[in-house]
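Pasting the structures here.
Just so it is clear, none of the values below were taken in a lab; they were calculated from the coordinates. Given the structure is predicted, the values throughout are model-derived calculations rather than measurements. Cβ atoms are built from the backbone, for glycine too; each structure is taken alone.
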Structure P
Amino acid sequence: MAEQYQFPDGFDWGVATASYQIEGAWKADGKGEGIWDRFSHTPGNIHDDTTGDEACDFYHRYEEDIRIAKELGIKVYRFSISWPRIFPDGTGNVCEAGIEFYRRVLECLHKNGIKGAVTIYHWDLPQKLQDRGGWANREIVGWFEDYVKVLYARLGDLVDTWITLNEPYCSSILGYWLGGLAPGYHDYSAALEAVHNLLLCHGTAVREYRKSGLKAEIGITLNMNMSYPFDPDSKEDAEAAKLNQLQANNLFGDPIYLGTYPEELFTYLKKKGVVLPEIKDGDMELISQKIDFFGLNTYFTDHVKKDPSVWPLEGVSLKTGRPHTDADWEVNPQGMYDLLTWIHGRYKPQKLIITENGAACNDWINLEGKVEDPNRIDYIHRYLMEVHKAIKAGVPVAGYYVWCFCDNFEWAWGLSRRFGIVYVDYKTQKRTPKESAYWYAGIIKQNGF
């Protein structure tokens, strides 16, 4: 007989999305330019030369999407606020149309019995703030404070869960150092400055939230992966893997939960000539305030080989021959269990929500009008088995959100990668739930499999 995987009562089964990836309507109703508008309109930045100008047109079709989510039994719908839709110039005048749009979305979710999990910042910085230095300018802490105060005052009565930042690693290391994401820079010292300012903004958002008197939970979403040595018997690979994990995981988790940056990483980087961020009195206390949950995004593992030619960490992540998704990410479910138990052991969060996990697949509508995506079902199934195992081991996982609800604009890959459990025909905007959507609906109904 097949083993039963039953999840805790009240487990939050959800889906995740993000504003720039689904909304479209990039200039509608007074919205300002964001860094992703600028980045995607710059030739050569996006794999298939598409933009998020229309994406899934969620701005005009949110009611249809929420209706589909209700039909699938989704309990939580995670979405993000577009900062330039609220402050077209980054600061100053509030765009009322933007506030009203998000109020309508939240009201529609509640009308359909779905909780709204709101991400305050999911990468779409107003371009006018980028022109003033963006995340590398410490003044952004004040700009962010003004932004969150408006959100709490104008939307707080409708939000069920707040997430301060999504994947600050990507906004900083990928945006300012590796350059594959907006704003597309290559300056490691600026990336570290961005790390610190992002975390200060997180802390500011939490502090202002506690002052607001609102009662919903607030946390942060960090993307983390386990790093393993490519050659388990190589001391050099083990050292490279350790540094990789310190940068990917500890650089963000340690300040938030332990009130300190990883000393080993900073000592190493200083020797490499990296300029470390200036840490002022009170900074670490601000960053490390108590939060209600740890949000985790994870998809794959890193297998790191020592490579002295790769500055500054001298390591490169290589393929191991495992199956891989259409995003070219290797499938390694064991990494989910290892990561959850590592987080639990190091940070002891009172609650953990997997705010993103899923697979890109090469999907199409078949002759019967269906989208059969067995690989996605298999991927989610395997990863959920590891989540269940971690819960049994004592990790307080309280929810799981599939990335993503519908196919969308996947950042630098444009429209070329499909992660959704709902298929989107970008020419007609027709939505077709995939087989994985119906399978997931069954899991939600049974609270397990």
Structure Q
Amino acid sequence: MTQGYYSGITGIQTHQYGLDVISDNLANVGTTGYKASTTEFADLFSKAIGNNTPTSNDIGYGVKLQATSFQMQQGALMPSDRFNDLALEGNGWFGVMTTNDKHYYTRDGSFAFDTFQQVAGDVNSASARLVTGDGMYVKGTMLTNFAYNSTFDYGDFDSNGTTGAYLITNPTNEAELTGANEQGILEFPTRLAYPVVPTTETSFFGNLGVQNETRTISSNVISAANDVNRLKLTFSMSATQPATGVAWDVVATVVSNDGSIVYDTKNGQAVFGESGALSSFDITSMNNDGTEVSVDLGTGYSGVISIDGVGTSGSSRSDGVSGGTLTKYGINANGVIIADFSNGRQSAIGRIAVYHFQNDQGLNREGGTYYQESADSGNPLFWTDANGNAISGAIVRSGNLEASNVRTDVGLTDMIIMQRAYQANSKIITTVDEMIQKALSMRR
């Protein structure tokens, strides 16, 4: 009879553990990124009561809590109004680290920013680090395509009185992750500029016709000083014409956008053959406030032509990019950190790391929705594509948070089951106690 007594005791204790787990789940129904746990029970041990039967003859000696496992189902995505709130749709974990180099993993992407100066004492070198609510740094790969320039005028020198900003040195839309063990702190420069790329090539297109009328074709050209100037070609019929074809005198000018400054003026001639195709043009380049800009009228029929019976037209194309300053940051579905600039350009500067494990169930729960690797989980790793490049393996949803995956209805049902099991096991103890008392009273 004492076996039933011990079984009842282990049943009470084990189902109390089960109720503890359910209670913790229900308490965290509103915790961002929380993953519910479930209990796994197992037979404690058993004893054979004989060995002369062809069937099992063991009697169990109670129950034990075998394990508590995570429920890794996706939690609902909740929209927020902050781009730095992140949620993972699919498998994976955000990596975070403390100042003393302890590493944790979480599904809670409610991140914020702190600031520090990359160059001590220089306020213009400030960067914002992506951190958790309790100050841990979010991990990822920062690109090396920007650098600090202490002499750069960010456009506020008159009010600020100092210069200095980070400059994009190699614009890109891609950011490759380095190794899983090489991830560091993510730092967003607060003063980031897209440098001006002066215009060096300008091409013109159109039909001048053959009528003796003045034609003008213009193009915007960007100077090294980030000014948008105007390169204008003015065509007028030459006084002396060739035996076949037509010749046009050309006056080329480069002026400021408001026309107040003339940077360069050249005179030349464009000659077109009998069929209207360009034969020659003797102005090859113009000075745009210190930068030489090539002038291309094309060849044959590919650029400017002079044909009768076709409506006159004119257009141009030039290279170069105006400089711009940072307007906002964004994070795309691959976790790439994108900087948007006032000139309409973009560039990646880094990427959020998304970690994976061979056995997520082997992670050690550390509280606060944080987990640590263990011998059972294996080392953190990155998934790779067919070419061996690291990939996120999950969709990174900026402006969203993952809700707890605890189901209240399931938790309440499980709580009733645990309560009934607890009561049943307590009844076992009282029943066995009564039987023992009865057995002892039989000696009288």
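Which one of P, Q has relative contact order in percent (Cα under 8 Å, 6 or more apart), as calculated from the coordinates, equal to 22?
Q
To test your reading of the models, identify which of P, Q gives 156 for volume of the Cα convex hull per residue in Å³, for residues 10-233 alone when calculated.
Traced to structure P.
Can you rank P, Q by FRET efficiency 1/(1 + (r/R0)^6) of positions 42 and 90 (r between Cβ atoms, R0 = 35 Å, to 0.05) and just name the one with the largest value?
P
Quick check: 0.80 is what I get for FRET efficiency 1/(1 + (r/R0)^6) of positions 250 and 402 (r between Cβ atoms, R0 = 35 Å, to 0.05), calculated from one of P, Q. Which structure matches? Please list the in-between numbers first.
Details: P: 0.80; Q: 0.00.
Value 0.80 for FRET efficiency 1/(1 + (r/R0)^6) of positions 250 and 402 (r between Cβ atoms, R0 = 35 Å, to 0.05) corresponds to P out of P, Q.
Any idea which of P, Q comes out highest on Rg/Rh (Cα atoms, Kirkwood Rh)?
Between P, Q, the highest calculated value is found for Q.
Out of P, Q, which one gives -11500 for helix-only ellipticity at 222 nm (-39500 (n - 2.57) for each DSSP H run of 4 or more, over all residues; to 500) as computed from the coordinates? It would help to have the intermediate numbers written out before the result.
Details: P: -11500; Q: -5000.
Among P, Q, the structure yielding -11500 for helix-only ellipticity at 222 nm (-39500 (n - 2.57) for each DSSP H run of 4 or more, over all residues; to 500) is P.
With distance in nm of label points 7 Å out along Cα→Cβ at positions 34 and 370 as the yardstick, tell me which of P, Q scores highest.
P
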